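The next part holds the structures, each set out as structure tokens.
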Structure I
Amino acid sequence: MPRSIPPGPLSAPGTPCALRSIAPLAGLMALALSPSALAQSPPQSNASPTTLDALQVHGQRLRTLDAPQHTGSRLGLTQRETPASLQVIDREEIARRGARTTREAFELAQGAMVGNVPGNPAVVTLRGFSGNTVSVLHDGVRLGASTFVARDVDTWSLERVEVLRGPASVLYGEGAMGGAINLVTRRPSTDGVAIDGMFGIGSFGTRRAGLGVNQPVSDTLAVRVDASGLRADSLYDIERNAVETSTLSASAAWTPSETLSMLLSWQHAQDTSTGTYQGVPMIAAEDAIAPSRVVRSADALVIDRATRHTNYNPIGAYTSARSNLLRWNTTLALSSTWQLRNDLAHYRADRDFVYSDDWRYDRGTGLYARGVQRVFHDHRFWNERLALSYDGPLAGRRNRFAIGVEVNDTDFINPRQSGLTTPVTPIDPVLGTFPGADSDAFTSDQVFRTGLRTHAVFVEDAFNLTPRWLLTGGVRYERIDLDRAIDDRISGARTNFAPRYTPLSWRLGSVFDLRDHLQLYGQVSTAASPVSSMLTLQTASGRFDLSDARAAEVGLKAEAWDARLSLTAAAYRIERDGILTRDPANPTISVQGGRQSSQGLELAADLQATRGLRLEASATWGRARFDELIEAGGFDRRGHRPSNVPNGTASLAATYRFASAPVSLGASGHHVGGFYTDNANTYYVRGRTTFDAWAGYDWPRVSLALRVRNAGDALYGEYSGYPATHVYLGAPRSVEMTLRTRF
């Protein structure tokens, strides 16, 4: 049946204010992308699904809106049918754009700002939200808050990255207010034996290698193994900051009959960073040797170019993580219309954070005071999801329906020590040695033990009201039981609390075919998120409920010129209630009465301009603010922008393949707007524009690519650290050569 969904009465009385406020934007986008501006196709003559073939021109493949996706729905909807903004970054694009790690892959997401904070690697900001309000999934499973499970590891084992912008709690539970990012791994295939490899070398002593083998065992069974590794003296050209990552995955796909299929997969990932990069601390402008314009601050603090490569961690500081993910997926066709799917996952991770993460400049002494932490994670998680789905007629129309249950269990043990070590000079610091666990430097020594049990039931439906009009909806109810104990190993005191949360999330959406390959969509949805990370919730926050969000989105999805041009546009507004604030009558008391909002526009285009030239462009504008927030001391932050939220992004990439030779050239420009590092908006990091360039040569089974990153060698801040006076600087200019083979 056609892929469709209508706008509905978006501005009708009683519509949520978030939706009413963006309804006029829908009209503007509809005018900008009116049918007369797009190539027309003959009207559909029946109710059968239409699949567009991927356009191939000299090896370049355009993404189409009919490409399969799984992140935006459990009903097997295409991108065109999904009433949300969904971007699929496939394996080919990841390689073409040179994304070596998950952080670099996340940077390909339209509208995203990404940082590499050691305690929260590959942290993403989407639609005005960041941290644990943007979920990172592994093959459709949320293993925990992204601030714990997202690691900056190699992309070799990935088949694609799916980015769903906007609230997704109806699909993945608490969290996911700004969006969800799904890392989809490579799967076995019975199509034939396939071997591919990769080797790369680059600046800062970077070496990278990968190998993948797909082996059919029979007509019904295939196995696959992928291995990769990356080593570098530093990905950011920082002193004493060696980085090493490795991944190993194995999977088997078995289809014994037309009605039954199974996939068993295992993945091991490991990463280590010595002398972790904690960003560059600000310094008084009068004391800087080479003050830069990276930061604008109210108290005359700046980033000093002279400390661009300096690492203030004591000798012996490091971070590391080791994880294993085991999954067993079974799909059983009960009939031509009914299907049963079971997903079972088990995850185990151990993480170490032994570093100094807080360097504060003392104007009186001219030194950086340094904090130290020893934090460890023992993380165990399993998840069981069973869903029954239907795809068939209802009242003479196509209806897709799914109902299911999900149960998961988390055990989390978190010993943590914190304290102070010796201060250091900004230039030529005497780093000293990282203090041992029994050192007097640690003034806080606690063990957090957390049990988290979630039971959920969900329902989702997509019904064709007419051949051109599709209505979708979904609801998810959760019961979350948290059992938390905090032991103070210095005082001997123990604190226990065990709250229960029962969030109800829902989504109602519609897509309408204005004409073939031109869809207008809209949706309203809700989401829930804890006031801080659930696994590390402090005693004072244990009495608070989850915060709530309401969102509305309208947009257009279009293809023209025989699918040579793909266009998407979206306007959104998200309102979040229940964030922690201070009681106006008594600022020493925290209450759950704060509010924040975010609204914006997103545009993206992908054009095969000629047989050899491909152009990709995107632009986003957003305004995020606190509508109600009082911080300690009674300071009113109303109207301020949340930290690490840019005011917009833009990107443009061009790739040209010569017809007379197997040579390709490419270049891209990427702009991210400025952002603040604190809710007081005291420290402003100016926006930046960076450029990459690459050239490639293809033999029948081998390709060679030369890439230059940050070609202009721009000095810029990409994210802020734990104290507001830390800024993570982007990597300097670098060069990389990569060889890929296919057999």
Structure II
Amino acid sequence: MTRTPPLKPLALAAALLAAGIASVHAQDVGRLAPITVTGDDAGTPLQAGVATEQARLQQVAGGTNLIQPQKEVRLATLNDALNYQPGIVVQEFFGGLDQPRLNIRGSGIQSNPVNRGVLLLQDGLPLNEADGSFVIGFLEPRNARLISARRGANALSAGATTLGGEMDFQSMIGTEGDVLRVEGGSFGRFGAQAAKGFESDKVDGRLSLTHDHYDGYRHHSGSDRTSVQGNIGFQGDGFENRTYLSYVDLDVTIPFVVTREQMEYDPREVNGEGVKVNPPFNQIDVYKRNPHRKSRQFRAANRTYWGTEAFNNTFGVYAQNIDDTFQDPLTSTVTDGMTYGAQWQLAGKYQAFDYRLALDWARSDMDRDLYTVNKDTGARKTHYGNYDLQAENRNALASLAWHVQPGWTVVGDLKFTQAIRDARDRLSGQSLDQDWDYVSPKLGLIWRPADDQRLYVNVSRSNEAPTYWEIINGGTGPMSLPNPMVDAMGTTGLSTLKLQRADTVEIGGDGLLGSGRYAPRWSLSLYHSDVKDELMSVSNANGTAAGTYNYQGGTRHQGIELGLSGSLWAPGEGAAFDYRVAYTFSDFRFKGGEFAGKRIAGVPRHLINAEVLYRMGGLRIGPNVRWMPTDTETNHANTPDTQQDAYAILGFKVDYRHGKHWSAYLQADNLTNETYASAFVIRNAGTTAMPTFLPGNGRSITAGLAYQF
């Protein structure tokens, strides 16, 4: 079999870039109207409005998403906010306030619990710990005015160097989100929000309180989350300072994985309650061992902007404390940590050049304790790991955009990083200090043939250092299926790991197809990444973590990210059919080594999310679908009959807005009551007897009512 040399795609893209730059001087391109942003849609220098953020993303030579979550009828989960976004794959674990898999271009999909691969930002400052890990349940989409995703090497932050890129959740400010909201539905779902702000010419502030409770579709899958978020801002001539405070308390019980046979017999049941099918040998009792996650975070941040568009500085600092307990059926991992960080950016314009220089620093000091779990009570038993952890990142960025000719821009980014991961086990005295120095470059070309069209091509390198979830090995002895009649014996150690690196070529664009009222908006990105030393985190036969290693044979990630949205004529005065479709194609394979030619487990090959809503006046009504048309591998050996089955989940929603203040919605999910696996654990190899799948929710209805001041 002939294989494409790894450097060939890079060489091809470099040639395209060179040809594009050269062609600029051979063409007479008419000058495009400059992008100007005025009014409320501009926002502030620190809290960009939709138009300002859209204009910024238009200067990125690669795939991006601009999400306005407040336009969604329901925002109970992260999936509600991101469901119709090309290139962003959210796989819910069990439908509540749980820990969904967030996947962008396959980055971090192997981690379990999912905690790496993407830099999450809250108002422009990292939400991740300094080792790169995060608790995704800390995100509150109901408090976000917009979510800006920069996929892959298109990330703008100095500290964002992973294959997955970055995602920024920007808080609402002032009085723009004054609301009282209540919602409830099937399986004990209840949610409420109260938010109120104030504003004047120079000062504004806002406070939001949300609470959610969910009994859960599956047994032992209840969850609670309380979130308090506030900010206050001061503005002057060419100056803005804003302080952010937040507290999140998350408590989730975990139903854990079951076999396909168990799922098809009764998707709500869990191991330990007398499932009426042949259970796997040495079945783990979920009720007795009580797997769960309880996490709390307090966060304070401050950002300052001064200057003009031609020359400005932005400086930010943040500190966050995390108290996190993650317990699977065999072990309990307790983390208490403090993270500090600072950022500075200098940006401006000089003739045909836009430039940015940035520095980013973050440090986490964490204590992590490992315990075995009592087989009868779920309480902590043997203390077998007591780690002192220090993680630090030092980043520098130099970025230049050269407007070569009207409509043509060459973009170059260069990021320098030093990542430090030091670990010491106080119980055994074992220690391991690791550090990596690396450069993450990007070169791109943007062509705007018209005001409403953008085409781009780029080449880049991404780098990802492991988190402590990968470095620390915590297990339960040599048996992959411990006997449930005896308590497991804990073993732990430290792993020496390499950087995960990827060379990526990307080409695509976005804009309007045609003109007029019904012209659809499109976006398309095609990418090819050759990955070296990919970080692979796999599970034991019982579904608990088995450890992480760097795959030695090389892997390939390539895919298509396609979005289409718009409106069509509909009968009725002022009526229309609003539609949106997101298609994400992921072709991830092993190039060589043990699993050469096999598909990498964990990511759907095809995923389609689509909806059509009939809109007239304040009413919107219509169906939606989440469709995974092909089976997905759950283990890297691609063992027959172990795949996640294809599925199509049908939904329907009604949204009604009455005047300026009142709105209500009704949303039905999984109308056909399909039994399907929403997620699964990933292994090197598996069998049908192993518990692998997390069943998704059955048929459900949610309704909500909101009053906006």
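25.9 is what came out when mean count of other Cβ atoms within 10 Å over residues 169-176 was calculated for one structure; which of I, II is it? It was calculated from structure I. Comparing mean count of other Cβ atoms within 10 Å over residues 361-368 across structures I, II, the highest value is found for II. For the read-out distance in nm of label points 7 Å out along Cα→Cβ at positions 561 and 617, a value of 1.1 was computed from one structure; give its label from I, II. Going label by label, the one that fits is I.
Among the shown structures I, II, from which was the value 0.40 of FRET efficiency 1/(1 + (r/R0)^6) of positions 385 and 521 (r between Cβ atoms, R0 = 25 Å, to 0.05) calculated?
Corresponding structure: I.
No value in this document is a laboratory result; all are computed from the given coordinates. Since this is a predicted model, take the numbers as computed values, not measurements. Cβ atoms are built from the backbone, for glycine too; each structure is taken alone.
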